[in-house]
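What follows is a set of structures to go through.
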Structure 1
Amino acid sequence: MDCFVLLRNHAPSDLSYDLLVVHSCAVAGKAARIGERIAKQGAFVNFQFLEEAAMLHDIGVYFTNATKVGGGGTEPYIRHGVLGGKLLRELGYPKHARVAERHTGVGITKEDIVSQGLPLPKRDFVPITLEEQIICYVDKFFSKSDSKALEKEKSVEEIVQDLSKFGEGKVEKFLAWRREFEGKSQK
């Protein structure tokens, strides 16, 4: 699999491709570092899959109306995970598709979809596998909407502030991953 070719082949523009590659490379780099850390503690990490999935997790933004993050389509941004999942499944990558579908926020539950009236299929989109969880966690550190800060990591405080809009449970999930993946307990 050549992730760069897949991203290029579906990009609506050169700018869209460039934005997504910078973001995805930053996510893949941090995901690999976390994978190495937890592998040393005895966890099995599929590094090839982790890198590929990190590179492709946001491919669905190409089909959204979020031009600031590289979208060239008509769908709302919240659907980028399911749109990416659909494409990756059609291309024969069902495991990668699940990462795309499950990486938004710290996962979106059926309850979230119903209570917020989100335009998503009414089912859980919550990361389950270790690689899904790592990518979901790491993605929070890198913005796609600020092209000047694509590679700059957000602080934990910024992430917590962003997630707090969706409830304390979302913040607690992120902080639990932080303890598990980085061995850090404070906010």
Structure 2
Amino acid sequence: MRVINKVSKLLFQIYISILSSIPTEIGIRLRYLAYRPLFKRVDGRFSIDSGVTILGFENIILGKNVTFMKSSYIYAHDGGILNIGDDFTINSNSQLGASFGKIVIGNRCAIASNCVLRASNHNFENSNIPFRNQGHTYGQIIIEDDIWISSNCVITANTKIGKSSIIGAGAVVTKDVEAYSVMGGVPAKLIRKRK
């Protein structure tokens, strides 16, 4: 039985790998047809470009008009939860890492290229043990409606970004962001209010 499970997992990985590498509009359409039944729930159309890595389909909910651009990484395996609202885009080479944790993204949100949202962190409190052997702390990231996360940003676990906020390029968000805020810097600080 264990051998059958390993073989079926390997075949599934090969299937996904082949599908993810097909370029052009043909690849996007094939992925839509092949991936749709794999997700936990899909409320409308989605577009997945070539080179996108997805783990944990069964833990991902997609709203309407969701776009994953080239070479982005979408992780919700190992019990992670990823819930994406309507009218969402993630640009090239960005990561949604919900594994073991939870990421909830509202409606009308955009994440630019080279961003990392990760709902977990390495433990490192004991200096006598290599950090890689200390496990992880798991949490959640909440992104409310109408959020723009600019290029090269990092959003850490246990943070919430309030409605209609903008995270400036290169910012690192380590704590909650109030609604209608423009944030920038490392760690991210308020630049101004939008309202």
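Any read-out appearing in this document is the output of simple, stated calculations on the displayed coordinates, not a laboratory observation. Note that the coordinates shown come from a computational prediction; the quantities given were computed from them, not determined experimentally. Cβ atoms are built from the backbone, for glycine too; each structure is taken alone.
If FRET efficiency 1/(1 + (r/R0)^6) of positions 41 and 121 (r between Cβ atoms, R0 = 25 Å, to 0.05) computes to 0.10, which of 1, 2 did it come from?
Going label by label, the one that fits is 1.
A value of 22.6 was computed for mean count of other Cβ atoms within 10 Å over residues 129-136; which of 1, 2 is the source structure? Mind showing how you got there, number by number?
Working: 1: 22.6; 2: 11.1.
Only structure 1 yields this read-out.
With Kirkwood radius over Cα pairs in Å computed per structure, which member of 1, 2 shows the largest figure? Write out the running numbers ahead of the final one.
On the way: 1: 16.5; 2: 17.4.
Of structures 1, 2, the maximum of Kirkwood radius over Cα pairs in Å occurs in 2.
Here helix-only ellipticity at 222 nm (-39500 (n - 2.57) for each DSSP H run of 4 or more, over all residues; to 500) was calculated and came to -17500; which of the structures 1, 2 was it taken from?
Label of the originating structure: 1.
Using relative contact order in percent (Cα under 8 Å, 6 or more apart) for the comparison, can you identify which of 1, 2 gives the largest number? Walk me through the numbers before you get to the answer.
Values: 1: 20; 2: 11.
Going through 1, 2 one by one, relative contact order in percent (Cα under 8 Å, 6 or more apart) is largest in 1.
Among the shown structures 1, 2, from which was the value 4.0 of distance in nm of label points 7 Å out along Cα→Cβ at positions 33 and 169 calculated?
2
If distance in nm of label points 7 Å out along Cα→Cβ at positions 25 and 153 is calculated from each of 1, 2, which structure is the one that comes out at 3.2?
Working: 1: 1.8; 2: 3.2.
Matching structure: 2.
Say we calculate mean count of other Cβ atoms within 10 Å over residues 17-24 for every structure; which of 1, 2 gives the highest result? Kindly include the intermediate steps, with their values, before the conclusion.
Details: 1: 20.4; 2: 12.6.
Largest one: structure 1.
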